[in-house]
Every structure is written in C-alpha cells, then in structure tokens.
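**Q** The next part holds the structures, each set out as structure tokens.
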Structure I
C-alpha cells in the first residue's frame with residue numbers, strides 16, 4: 001500500500017518538449033527544483049535517477065470531456081469514446097532555434113497528475129511541493145527562462161494505491177528493459193552540470209505475458225518509465 005496524489009494539470013503557456021506530452025521525468029525535474037528552493041529533505045534524493053521512493057507518472061493528456069486518453073498496441077492515443085476528441089501531432093506547433101527544432105504544446109491543454117509516494121516519510125514534502133504549484137504554478141520543459149513551460153494545478157486529492165498484480169499487462173509508458181528495441185536519451189541537471197544517459201526501452205503499447213507485482217516494470221520507475229495496465 002502506498003499514498004497517491006491525483007489531480008489535473010493545465011498548460012498556462014506553451015510547453016516546449018521533445019515529445020507529444022510531458023513525461024514523468026520532466027515533472028520530477030520540476031518538483032525537484034521546487035524542493036531545492038523550499039529546502040526540503042527530499043531534494044537530496046532527486047539526483048539519484050534510480051530512486052523510486054516517489055514515482056512521477058507521465059502527464060497523460062485529458063480529453064475535452066475530462067477523460068484520460070487510452071493507448072493502443074502501437075502506443076498511440078485512441079480518440080475519446082465520449083467526445084471524439086483526439087490528441088496527436090496536430091495539437092503542437094514547431095519552434096525553431098539556431099541549433100534545433102522543438103515541439104511546443106499549446107496552452108490550455110490538460111494532463112493527468114499522478115504521484116505515488118512509496119516511502120511515506122516524504123509525503124509531507126511532496127504535499128508542500130503540490131501546495132507551491134497550486135499557488136504559483138511550476139515550469140517544465142525547455143526555454144523556461146523565456147516564459148515557456150508554465151503549468152498550473154486545477155485540482156488534486158490524496159488517496160491510497162496498492163501494487164498491481166497480473167499475468168498479462170500493457171505498457172502505458174516506455175519501459176527501461178534489457179530486451180528493449182530502441183534507445184532514448186534522457187538528460188538531467190545537477191547543480192551546474194547537465195548530464196545525459198542513453199536508455200534501452202520497450203515501447204509503450206506493448207502487451208507482455210509475464211507475472212508482475214508492483215507499481216511498474218523495468219528500471220527507473222520513479223521517472224515515469226514502465227507504467228503498466230493490467231489486462232488479466
């Protein structure tokens with residue numbers, strides 16, 4: 001059993017990222033910065049990417065009627081069955097800089113907030129971070145110093161969650177596993193240093209027949225990798 005914080009985040013400005021929607025590791029980075037500013041004990045844990053005492057899920061988009069999008073076997077979002085709303089590369093615009101091009105998520109889009117607190121000693125710190133976001137927002141993604149990446153918290157609540165158990169499951173996010181079929185690059189900033197690592201991942205949408213117990217599959221679960229949906 002673990003504590004969980006669930007809510008709805010909304011982009012107040014354009015958010016510049018490399019993906020179609022913000023990842024758990026980007027939310028973790030934003031929360032880590034706030035923890036450092038507040039002088040919280042949990043701040044010392046954020047540089048360790050393998051630490052999964054607190055799990056930051058990907059910010060899965062929410063449709064116009066308030067439902068969370070589902071993912072098909074190809075890892076694509078399925079149009080909302082209630083309102084027909086879709087979420088694909090048409091909701092972003094391209095931003096060009098001198099060195100490269102980025103995707104910019106349009107302001108106003110809403111996303112799921114889900115943070116699982118496995119190590120209960122950090123619950124008060126996480127709530128302090130959430131309260132800070134609720135009051136003044138947070139920033140995520142690239143070019144935040146130029147006014148991009150501001151997000152706000154629309155609503156949130158706390159509850160409890162039990163580890164998932166099943167024999168067949170679908171990946172709701174990429175999972176870091178030795179049998180991965182592709183590599184992705186993830187970066188983090190520690191002090192004045194910016195570090196990048198290459199991770200071998202199994203793509204989201206994949207269905208896997210294997211007994212599992214826990215809050216995710218593979219490594220780096222605390223960054224949002226390896227979220228699962230139990231099928232049977």
Structure II
C-alpha cells in the first residue's frame with residue numbers, strides 16, 4: 001500500500017508530472033500540492049486538538065488512518081513543500097500569545113479538513129458549530145501566502161482566520177482560567193469552557209451575551225468578571 005506521501009503526490013493533481021513541465025510556477029505547484037494534501041487528509045486522517053505522538057515523518061511514511069494535530073500537519077506539509085517541491089523560503093506561521101493572537105475563535109466560514117469536526121464554540125447547550133477556539137494555531141507561509149492545512153484554507157494575512165481574539169477576565173492578580181471575553185461595547189460576549197467531547201476537541205466554549213451573564217454565572221464568578229476594567233461599565 002502506498003504511503004501517505006506517495007498518495008498525496010498524486011491524489012488529485014499529478015505533482016511529478018507537473019514538475020516535469022517547466023512552464024508551471026513554484027506557486028502553482030505549492031497550490032496543487034496543498035490541495036492534494038488537504039484532500040488526502042480529509043479522506044484519511046482525523047483531527048485532534050491535543051498534540052499527537054506521531055512524528056511528521058512517521059505520518060508521511062504511514063498508510064494508516066491516523067489522528068493528527070495542526071502542528072504535525074504543518075510540519076508534514078512543510079517537509080513536502082521543501083523536500084518534494086524543493087521550495088525555499090517556506091516559514092512557520094503561528095498564532096499564539098507571543099503575537100497576542102492566542103486564544104482566538106475562527107471565522108465560521110473556515111472549516112477543519114476533518115469533515116466530522118464542526119468546531120467547539122456555540123451558544124449555551126450547543127450545538128458547537130460557530131467556530132473553533134484555538135489557544136495556539138500552526139500553519140505555513142510561502143511567497144507571501146499562508147497555507148493552513150488544518151482549516152483547509154489559504155490566507156492573504158496571518159490573522160485572516162481570526163473572528164475574535166479573546167481575553168482573560170479579571171486582573172493580572174486574579175482571574176478565571178475557564179472564562180474569557182471578546183468584542184466591544186454592547187457586542188461584547190463572554191465565553192466559558194466546559195469539559196465535553198465533540199469531534200476533535202475535549203472541551204467546548206459556550207457563548208453568553210451581556211444580558212445573560214448575571215443569570216448564568218455564580219456570585220464568586222461575577223465578582224471576578226466585574227474586576228475586568230473593560231467590562232466594569234457593561235455588567
């Protein structure tokens with residue numbers, strides 16, 4: 001049985017044949033390989049939010065149905081860009097606390113490569129299909145274009161997949177680990193995480209509007225929430 005790498009090279013577009021055609025640009029080759037990679041992943045791999053033990057090399061060498069996180073997807077795609085296409089200047093793109101982009105909600109029009117994954121953000125009680133909440137997210141940049149295998153999308157800017165950046169409630173001295181907020185003014189929302197298994201994730205984030213906060217949250221939680229400087233005049 002062909003390895004994942006061998007299958008990806010010919011999954012939809014025949015990459016070796018395209019490489020023999022000197023008239024095809026490196027960008028078009030990258031786009032074609034990315035499309036192959038995502039479609040193969042959709043048919044053969046499952047997304048998991050937590051880090052998988054499988055290395056990128058092992059993932060590409062295997063023909064098995066594997067579980068994979070976005071960091072391993074990025075690493076595997078980068079190896080194919082560099083080793084199979086010979087591309088130079090492929091760099092990592094990361095959304096995390098280092099660039100103040102961690103803990104964000106994806107735009108609902110971006111969907112995971114795994115068709116079983118609908119997201120982990122929703123209104124109280126679900127369904128949880130209003131986006132994915134990522135603490136950290138990994139993808140690639142090549143020639144000014146961003147390639148996100150996890151979300152099966154390409155972007156024009158690093159922050160394009162972000163709908164909302166969320167922030168911790170409370171103060172630097174005291175806060176709630178499972179409650180965050182996003183938005184401005186009357187459009188501000190609060191989110192609370194709850195352990196719950198949905199495809200791809202082991203916890204979900206429920207959305208609460210401002211007029212629901214006092215009814216839903218406990219008095220100790222409200223006390224902390226109301227110490228958040230940006231929320232004091234809203235709640």
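Coordinate-derived values only; no laboratory data. The model shown is predicted, which means the values in this text are computed figures rather than measured ones. Cβ atoms are built from the backbone, for glycine too; each structure is taken alone.
**Q** So helix-only ellipticity at 222 nm (-39500 (n - 2.57) for each DSSP H run of 4 or more, over all residues; to 500), computed for just one structure, reads -6500; which one of I, II is that?
**A** Answer for the origin of the read-out: II.
**Q** For mean count of other Cβ atoms within 10 Å over residues 23-30, which of I, II scores largest? Walk me through the intermediate numbers first.
**A** On the way: I: 22.4; II: 14.1.
Across I, II, mean count of other Cβ atoms within 10 Å over residues 23-30 peaks for I.
**Q** Taking relative contact order in percent (Cα under 8 Å, 6 or more apart) from the coordinates of each of I, II, which one would give 16?
**A** Details: I: 30; II: 16.
Structure of origin is II.
**Q** Tell me which structure, out of I, II, gives 22.9 once mean count of other Cβ atoms within 10 Å over residues 71-78 is calculated. Intermediate values should be presented prior to the final figure.
**A** Numbers: I: 13.6; II: 22.9.
Here the read-out was taken from II.
**Q** While we're looking at this one, here's another question. Ranked on distance in nm of label points 7 Å out along Cα→Cβ at positions 79 and 103, which label among I, II comes first with the largest value? Don't skip to the answer; put the middle values down first.
**A** Working: I: 2.0; II: 3.4.
Checked I, II; max of distance in nm of label points 7 Å out along Cα→Cβ at positions 79 and 103 sits with II.
**Q** Let me ask something additional. The value 0.4 for distance in nm of label points 7 Å out along Cα→Cβ at positions 199 and 223 was derived from one model only; which of I, II is it? All intermediate terms of the calculation are to be shown ahead of the outcome.
**A** Values: I: 0.4; II: 4.3.
Answer for the origin of the read-out: I.
**Q** Using distance in nm of label points 7 Å out along Cα→Cβ at positions 87 and 151 as the calculated read-out, with 1.0 as its value, let me know the right label among I, II.
**A** Values: I: 1.0; II: 1.7.
That value comes from structure I.
**Q** When volume of the Cα convex hull per residue in Å³, for residues 111-174 alone is computed for each of I, II, which one produces 137? Don't skip to the answer; put the middle values down first.
**A** Details: I: 137; II: 114.
Going through each structure in turn, the value belongs to I.
**Q** When you work out Rg/Rh (Cα atoms, Kirkwood Rh), for residues 55-134 alone for each of the structures I, II, which one comes out largest?
**A** On the way: I: 1.06; II: 1.04.
When Rg/Rh (Cα atoms, Kirkwood Rh), for residues 55-134 alone is computed for each of I, II, structure I gives the biggest number.
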